[in-house]
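Peer 1: Just below sit the structures, each encoded as structure tokens.
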Structure 1
Amino acid sequence: MRTLRFQALSPLLVNPSICRPCRRVVCRGLGYNPADYLQSGVDSANLVPEAINRTLVIAPHLLTRDTIPADISEYFLYWNLFPFWGTQRAFRGPRQEQVSISAYTVLDKLLAHIVDSRNFPNLERIVIAGHSAGGQMVNRYAASNRYDVKGVIPPHIETRYVVMAPASYLYLDENRAVPGTVDRFAIPASPPADYNDYGLGLNNLWAYMAATGAEAMRRQYRVRNVYYLVGSEDTTIDSDDSQAVRLQGPERLTRSEIFYNYLGFYYGQAVYNNHKRAVVSGVGHWGRGLMLSSEGLYFLHCRHIQHQLSLHAGNGGTTDPAPGKYFYPWGTQVHVAAVPDNHHIFTAWTGDVSSTANPIEIMMTADKTVTANFRSVLPPSNARGQKVLNRSLLQSETIHILQWETNPNNAGIEILKHRIYRNEGYNWTLLAELDSGVLEYWRRKVDPATAAVYTVVVVTQGGHEGLPAYIRIQ
């Protein structure tokens, strides 16, 4: 067995206060300065109370041969190909000595050094984060690494992977999104021959991944803690994307949504116990913007961010929970229902939620203000009645004939039927339910000496009765 030496800038010194080394794999593209991403990692920790004193931030610089400095030291390690998918084709030193080692193996060794060195006895969590090309690396490393397994990492240490705005994702089988959809999946009709090869799928695995195996990668990706971040404005379409990449969606924002839905399709909804996704409003393809957002701070540091939910209700109803201000940790899903008053219907939610569904689930990823709106259901128009004596050769009877018209101010409300009640003080007795198009009711065999009061109401699709129209017949 051959042992490879590699060079580090400085030793990892003992620090018992550190309980969350947050390691950023932040290589968003070849030639980018990892110092910028190191600074973003430090700045994110500074935004979370006490985190900076309890967090170790490391930003590795993974280079290809054409991006290395002019002077290469003896043990400097670099790669012949794009290193972020885990190629084994590496070089060492100024003589370009060919060695077979994956960047993923380097990460394994780095993590093992942190954990096994005993320099950080209070270590609780390791966060591996990457943006763009680094996001591709974290996605594939989360599926393939053999470090984050039982027996290798102590059970009390959580490993979390934060995948930020990669250009593509690693799919677990041959299915891709049905064209024109983001939540339906099938095997493409005429895909490129390499669309499911490693990097985009699990065919023809490279050496590091082959040692793990496709089935093991599928099993362990389901249970690993993977968080996905993307900006709402990360919608630039790259004309250089291959056809195989374009099968994952037109651009990064949509690809993120499709892949997250794909996880539920492939694994079932239970996968979302470990996999979370957030879209950062107003941010494009910008790693620092993602890392310093409230969503980024939560994903990277588990900060207990509290977001305010302001609930309001318009005239004619209330909400459950009642209107007011509530605070929830980031990522909480809040169940909210609109509750109409008598003779009203719910129409829509407005504000930070626009929907006619009731109830709704509000995901607390930012402060939100939501209003439930209601509308009165008015009585039928021109309600009237008359008493008629119906005679025949053999008998006679008194009939009360009730008539009314459709109220034009109820336009847009789906009226299912009319209900007719007989009023006797506070007691209402249901006499009939009529289709909405029927605007007349006959009550036969009435005592001719008795006056009567009737009520006609409309009934909406949700079963709500409108305001009553009263008809008195002497």
Structure 2
Amino acid sequence: MKSTELIVVVFYTIIVLGVGVYLARRATKSLDDYLICGRVVGPWIMGFILFASLNSAGFMIGNIGFVYKFGVTLMWGAAFGCLVGGILAIFFFARPYLRTRSRTVPDIIKYLYQSKGITVFSAVVLFVAIFAYCIAQYKAGGLLINYVLGIGYVKALAIATVIFIIYTTAGGMWAVTFTDLVQGVWMYVIAILLPLIAMVAFGGPFDLLSKAMSIKPVLGGIFKVPISSYVGLFLTWVGCLCVIPHVIMHALSAKDIASARWGFVIQNILYATSILLAWLFIAGAAIILDPKMAAPDEAIFLVVEKLVNPFFGGLVVAGLLAGLMSTTDSMILVLASAISYDIYGNLKSDATESQLVKLSAIFVVIIGAITFFAAIRPPKFLTALFMDAAGSIAACLFPVIALGIWWKRSNASGAIVSMVVGFFVYWIVALFKLLPPWCIITYTYILVTVLFVIVSLVTKPPSAEMTERIANLHA
């Protein structure tokens, strides 16, 4: 057990749980309060919470482990995809999203197509993908708490689960936004300071990379996968950043269109100036310290343990835990809202807001517990699970939403056919490994888009009322 780190982490956890309970009074007033913070978030807070949601601790832990094992070049595609996706969100999605007055991503799809069937199926698509994403976050939580307590992964996972459930149930998106802001600031600091500490410890950036690459040349080399895999990683995050629900629900909480747009600008700047540095140099330091780690996802913990004092190590772990809490809580909230609001709320139109808020809280507990059991034996690499989940969301929803906003001839028939086919094709190919890793997204994008266009053109065009609804998004 690491006593100093434990004191720091416990102190932080007590504070944020207290905030969650305090915010519960505000979060349960209405669905807008519980799901999207009452639409009052300004640009600077928006920028940091978008950065935090995208770059969760699980994402950071997993990607550093991935770079440790496979090198950094594969991650360039994902990194630049996030940046390009952020640019698309600024210019092509932020204004239409805010003008729909939606609360969730399926809500946006409902606005575009006015179809309960499409809305419900989009919620199913998101539930499957975000559940997989959530398992990866739970694994990271178990690793974090086990690092501090040394009690074994399963017991640590159980503690993480209890923290996630209490916090999300109590405060909804208000609590999530608070921790996202704290985490966004602190994760940025960690992503800058920890690589700098590693550089100083090993004689500077060039010496660090030289030593690491002499031990494991793949760190800076080209990993041997088809070029389509690199393209697939890029396209995954271009599309995913524009539609992934735990990011978009934060964007929908913006107080106005300008706040949402500037939030994505700030997020891109924070991302570009920190994350790539962290991936490369923290993974490089871990390679020097132990080039034969059995569990690469623990690389960041090795660097923290060997290179920083216990107090700062505790702050790093607390920051990573903040990231896990904020992103995991967002995801649990997405899963709960998919069932209570997007599915149940659409099938039972006379459900009241108070009923839906209570139902969301109940499903937070149920989903949190189910995810615990699913995370007991997770995949070896966090990033692999992230990529499959992100790819399925992008493949199924990005073309449907983008064409629904920007193509006047799009209709519900094209949307539902392309979404259903894309969902099953993506997961069948991914689960049975019918193509090289990560390249499935490229082919699924093409398939979904072509199907969407063909079916829309051969079926009834949208009504004048629907055309006017879409036009209002651009007015």
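Each value in this text was obtained by applying a stated rule to the coordinates, not by laboratory testing. Worth saying up front: this structure is predicted, and the values here are computed from it rather than measured. Cβ atoms are built from the backbone, for glycine too; each structure is taken alone.
Peer 1: Please state which of the structures 1, 2 yields -0.81, -0.93 when log10 I(q)/I(0) by the Debye sum over Cα atoms at q = 0.10, 0.11 Å⁻¹ is computed from it.
Peer 2: Going through each structure in turn, the value belongs to 1.
Peer 1: From 1, 2, which structure was relative contact order in percent (Cα under 8 Å, 6 or more apart) = 10 calculated on?
Peer 2: It was calculated from structure 1.
Peer 1: As an exercise: helix-only ellipticity at 222 nm (-39500 (n - 2.57) for each DSSP H run of 4 or more, over all residues; to 500), calculated from one structure in 1, 2, equals -5500. Which structure is it?
Peer 2: 1
Peer 1: Could you figure out which one of 1, 2 the value 2.0 for distance in nm of label points 7 Å out along Cα→Cβ at positions 66 and 402 was computed from?
Peer 2: The read-out comes from structure 2.
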